[in-house]
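Chemist: Each structure below is given as structure tokens.
Every number in this text was worked out from the coordinates using simple rules, so none of it is lab data. Computed from a prediction, not measured in an experiment: that's the story for all the values here. Cβ atoms are built from the backbone, for glycine too; each structure is taken alone.
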Structure 1
Amino acid sequence: MPRDTSIKSVLIIGSGPIIIGQACEFDYSGSQAARSLREEGIKTILINSNPATIMTDPIVADKVYLRPLTVESIETILEENEVDAVLPTMGGQTALNLAKEVDELGIWEKYKVRLIGVDIKAIDKAEDRELFRNWMIELGIPVATAKTANSLLEGKDYAQQIGLPIVIRPSFTLGGTGGGFVMHKEELDIALERGLSASPIHEVLVEQAVLGWKEFELELLRDQNNNVVIICTVENLDPMGIHTGDSITVAPAMTLSDTAFQLMRDTAIRMMRDLGNFAGGCNVQFALNPETEEIIAIEINPRVSRSSALASKATGYPIAKIATKLAIGYTLDELKNPIIQTTSAFFEPALDYVIVKMPRWNFDKFKGADDTLGLQMKSVGEVMAIGRTFPEALQKACQSLENNATGLSHISTARMRPEEILESIKRPQWDRIFRIKEALAAGISIKTIREITQIDRWFLYQIQDIVTLENQIAACRHLDKIPEEMMWEAKKMGFSDEQIAELVKDCTADEVYEHRKKLGIKRVYKMVDTCSAEFEAKTPYFYSTFEKEME
């Protein structure tokens, strides 16, 4: 079906101030949505309280309101403008909560405004922990043992029934706010009080902790004909217990067996199709038992998220743009693939490269802050790197962190003893990936590190390969003694010139650059074309790597 011609004007709700868990990725989504609507000749009205965003630039929307994200602001806009529909899925949790609040007061109905991209039932099912849990049980999808509590006494009673360790998950919050683990009974009262006060409906889920399970995220789009595509599958390098926003994540998923992947796909599609009567995007999170490959559903977000922005950049598929077109009535098969303009948007990207997202923290600016990573997101940004292999992408991400890391090299001046390194990796902190590399360099076994961190062995073996090559380069002692094949291997594995210079100690990064240039080891550019070169890409972008063919 072509687009809904009754929609002539749309209100986009922004995400407000940049805060941890909700930052410039929503500006990216909101701007894409506004452009997508204006392409269709639809009048676009936008509200956001943050003037420092691209979406509030006059060229992005027809009319911009720089106002607080409140019910009163929404009603003022509806009084001043003819608005046919509201799109709240581009403004994160803030916009969804506001859309729900406006709906409860009957204001959308009063002004005859339709909700597009999501519906209220879907918001409730996804964000109310008890409704989500009951819905999963109805669908026959496994979830962790849990009970919903609305008071401290209720929470303590349920914690006793389930048994420690448990997770406290508040309803309707962003970035894991108010959530946390309870490992010992002395911590229970404080954790429950914090969670109950963080939830706008004074509700928490008291849930069995599946610590050490692997975590995966799937990005989905659905149209009004119930067609569903999975745009990207993202794997968290860190196990369950660390918020996905604080985890190093990798796309495509690296350690999934095909049977587990197909089960996850089928389950996510069932969830998306049963979520509500709307067309748009969603993000589904699963935990997987590494021993049995049993999966449980963690949550579903019926909106564009941080992960959606990452998936868009990772695959080249503009999720926010297409989700907006679906929300106004188009179906996936009617829309052109924006990268491969000869095919439809009804396809799933194929990647011939690896993406690594690494969070960034600013703990040095928050003196006294607890730098242990857990269920509540603490990162203030992230970097994304693209490479042909996981080691290359990982090292490129490390080099982008602006903390003097030249790759996966130690960034602290003090060398630690093996027992100190082991102690340091027991507690998940921002620099644990560097400590794991130091542990492997100190001769600590992969088996030991796996037992302590619960990080999949595959990732640890990849880091071991970096350590092995580091040792081989260091053993050469002089730049001229590094064999050409080894230099090729180092550059393919993401080693920077500065990193190589540090290892051989007799030269500078500039000298390494000139030396490899003479050997013909130069940077080439490969295409992010969404389809692994199966079709010709019209609007590609590129990433650099070290191979012989330039695309």
Structure 2
Amino acid sequence: MSELSPRYSGILVHPTSLPSPYGIGDFGKGAYDFINFLVGAGQKIWQILPLGPTGYGDSPYQSFSAFAGQPLLISPDELVRDGLLAGESLSDYPRFDPNHIYYGDVIPAKTKVLKRSFSYFRENAPVSMVKEFRDFCDREARWLDDYALFMAGKDAHGGACWLEWDDDLRDPDDAVREKWNRELADSVEYYKYIQFLFFRQWHALREYAHINGIEIVGDIPIFVAMDSADVWANRGLFLLDSKGYPTVVAGVPPDYFSATGQLWGNPLYDWKAMEKDGYAWWVDRVRGQLRLVDRIRIDHFRGFEQFYAIPYGSKTAMKGKWMPGPCEKLFLRLRKEFGKDIPIWAEDLGIITPPVEKLRDDFGLPGMKVLQFAFGNPKDNGDMPYRFTTDNCICYTGTHDNDTSYGWYQAQSPVVQDRVRRYLNTDGNIIHYDMIRAAMSSIARYSIYPIQDVLGFGSDCRMNTPAVASGNWGFRFRADHLTPKLAENLRAMTELFGRCEPLPGTEPEEDEALARMLNPDAPPEEDAES
């Protein structure tokens, strides 16, 4: 008999949602406490959303860089602890709602602190810290130089998209870059410093996770934002016209989430151009992410087999066409670089064709199952646990794009609610735990559930509503939500379904009382001997 594959479970929560006194979750105490909670609850995985710097709309899926980190996640407390900020610099920091992120207020407050840290670093940093910063800049120069100049350029142009810049920085050659690097030297240095802080704090947090046996699963969108350093500095890798505008943009046709489809607006890759240099940009991107996380979920995996191209300027995603992606050529290149078992999870939701499934399975990539999709039409529904055909998958109760499980259940028709109750053998009063139990008990190698489902929160706590432009990404929870009793209950369920080992000393003893309970008709042990 072959050895059974190990089973894992974990919680999906973006660092912005963690407890923190600074208006948004960060890499400070709340993050370390959350890792401690994962350990106590028997979880082995912390799944996050993309870590990049966000722009308008605050979506982590629309970032200014595929390589840089989100400055808002830098912990002021850690800066003080590391001697990179004077403690009194936080005395005038505003008080914020611990239950929600108000980006319009948080961004200027956090930026003010980061600029104070930059000034403090310039005036007070010891030689060893300056060397550490310079080493970081040299090591990450391949992307950092472009990103820092791009962000400094945005500031110099009032935050406008680079397509709206009316000078030579819009389309710079080497001489122009050198000129602007001189003119914007302080700003360029600031943006490099902020990335230094981000990577320094994140690597310390990740090391703490590893010490405690926690793996971190990251997330990257397949596409990048139009207003990004990636497109500005690598125009030849995208389908753009001679002025830099996209000829077609990304999205998906009408689906579960939207009757008119989803118009994402991202520029699309020129896969033929990328193939010429062995997909070097993608290799760099995956390598960079694997220095931050242990595995990568790639959003919209289908786009590697076929991508949906919508004419630039369209108002909806109704009119577009599917075009061929790089298919196995890209993944063969990634396998050559990172080994046979590429640490990638495939987001394969929506309408998935046999060629997409083949691409996923040929490279052994786990796909996703989402329980909230299982009950509307159970016939031939691959999200129903009894229809899972392999354990090489991830079973979610819901994702960051779904309602919370409690909110989802409340919104269903009586017919669907009845189907859910009968399938899960429940009265529906703690439906969030019933859904977690169903994910855990499935054959899926990985079971993941958003923190909102662990806490039993309703629709007002969902992270994102697709195709809705505002009001997203603001969810937070408080430190007092993560109670020892909650960890104990979650661990008991996790042990029951073989996703963690029992704590030492908690295994039931096979003593006489237990034996009597299991077989009350058996004679006492001493009688049996006689």
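Chemist: 1, 2: which one has distance in nm of label points 7 Å out along Cα→Cβ at positions 26 and 338, as calculated, at 2.0?
Modeler: On the way: 1: 2.0; 2: 3.0.
Source structure: 1.
Chemist: Assuming 18 is relative contact order in percent (Cα under 8 Å, 6 or more apart) as calculated from a single structure, say which of 1, 2 it is.
Modeler: Only structure 2 yields this read-out.
Chemist: From which structure (1, 2) was Cα extents along the principal axes in Å calculated, if the value obtained is 77, 59, 45? Please list the in-between numbers first.
Modeler: On the way: 1: 77, 59, 45; 2: 97, 56, 45.
Matching structure: 1.
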